[in-house]
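Some structures to go through are shown next.
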Structure P
């Protein structure tokens, strides 16, 4: 028997969530709906401009959100990341604890990473992210025991670009394979895929059992769309998952294609929709549910999270 459903590896970030109108948003020269890496100076400039706004603070990071989503569903999960020696690290740790997640956090000098999340009236979210101390994550042999006790090891694609984080991710994925765990990867961002396509294809082919992509990521990885993208992705992994927004999602496993319908809701903030969807699928697989059941849970999760502010279900 495995003690944990999912062991997550990712960036330990604090989310600064701010609702902003389109005219104000233009002042920041960011491409709407995209993920932007910014240095410490740029991130401080942005926060200075936002000091008059009401900013909500929560724990974030793609894999960390997914792990919290698994715990929300009643699963047992562990998150492995790195934080700074500052107040924000305490926020991250406390929020994870409140979510029912066991945290294994390294600590290093510098700031805990954070994502400034702009939420515009069209419910789009745009990220200006300073990864901070999350980049200093190190291999820790003590986590091998936790991996051995887990059914699935889940990583965010962002962990596979930076040289150091890729090294740590390969360490975790090798430990997963040695202990008979499934490996799940959320490819996270089309730009990331385009920059690292050759390496990502090799890594996924060797290690991944479950791969999540949205429409844009599917196109970046396979050069194809929807069902054709699903077919191509399925050559790399056992569970290929293509998220299609309002059109639902497609999953291919053991030669069978599952079409999962989306649940309509009034979207307020799309932050975390993909992370909560992944949580539903991973929870379902870990608990031995059918993919029809897992898909339904995943869609319900997504619908719930976009109807609230913030990336985690509460």
Structure Q
């Protein structure tokens, strides 16, 4: 199993397995497209491995997980908990079945691993049903969760789950991963530069003309802010007055550009925005960067509250240039 980036996370998982200190519940959280599910499979493979050095990749358990795909799940002790409902959460009845099944001993080895993916819309009732299992699980049970952020869970759940942040890989690692997906070298280079080390987003970017256009707008918007060109800033923001979802994505990408500008100013190289060169032109103080970030966050919250997009974006443009 090839995993790009997140070497510290992989090392942590291997170390916990080697010391027999694997916790009973873990949350792998981070941005979509950064490999949370891949790392969850790596975690499960390590926990269920019967070889000397875990994961060995050669034992029957490892081979079963390596042959796993979206349609077949051949390892009887690696259980994917199914989603249900309009929001793609987890039904209370499904969680109850997990709690009942968890009592039963493993089929092949010493553990049973239950994977709850994309828990961002997990129901409060489902979480409350899981509380007992996460607090006092059978010794053979490992619960793995993936989500965008820890806030998807109640505090009572978070206190029982070990959080592990999944981070972007480097641009070079992203480029290498794209090349392995048979992406042309020039396209791999551009996609890796635009998507900040997020392999999943880079693959989606290559197939989506709208995403490519948006990253172009972000580059132009960053240049306009750096040049203090108020008219151009307002014009670029106005292009998103009719699409709330795209406007929210635009704000997320712009926020990453501001973050990168501040990191680059202090000599950091772990940038995740869509255009490093334009971010370098933003000579922002820490205070100014924080003020612009707050303006973007406020605009995002207003969009979620269904405030007029036209008014929100116009006000944001003024605050960005203030």
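Tabulated data for the structure shown
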| quantity | calculated |
| --- | --- |
| Test item: distance in nm of label points 7 Å out along Cα→Cβ at positions 37 and 301 calculated as 3.3, pick one of P, Q | Q |
| Distance in nm of label points 7 Å out along Cα→Cβ at positions 157 and 277 from the coordinates reads 1.2; which among P, Q | P |
| Structure from which 0.15 was derived, FRET efficiency 1/(1 + (r/R0)^6) of positions 69 and 213 (r between Cβ atoms, R0 = 25 Å, to 0.05), options P, Q | Q |
| Which of P, Q yields 112 [volume of the Cα convex hull per residue in Å³, for residues 45-92 alone, calculated] | P |
| Structure from which -16500 was derived, helix-only ellipticity at 222 nm (-39500 (n - 2.57) for each DSSP H run of 4 or more, over all residues; to 500), options P, Q | Q |
| Per percent of Cα pairs over 39 Å apart, the highest-valued of structures P, Q | Q |
| Entry that produces 19.2 once mean count of other Cβ atoms within 10 Å over residues 229-236 is calculated, selected from P, Q | P |
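Throughout, read-outs are computed from the coordinates displayed, never taken from laboratory work. Nothing here was measured: the structure is a model prediction, and the numbers come from that model. Cβ atoms are built from the backbone, for glycine too; each structure is taken alone.
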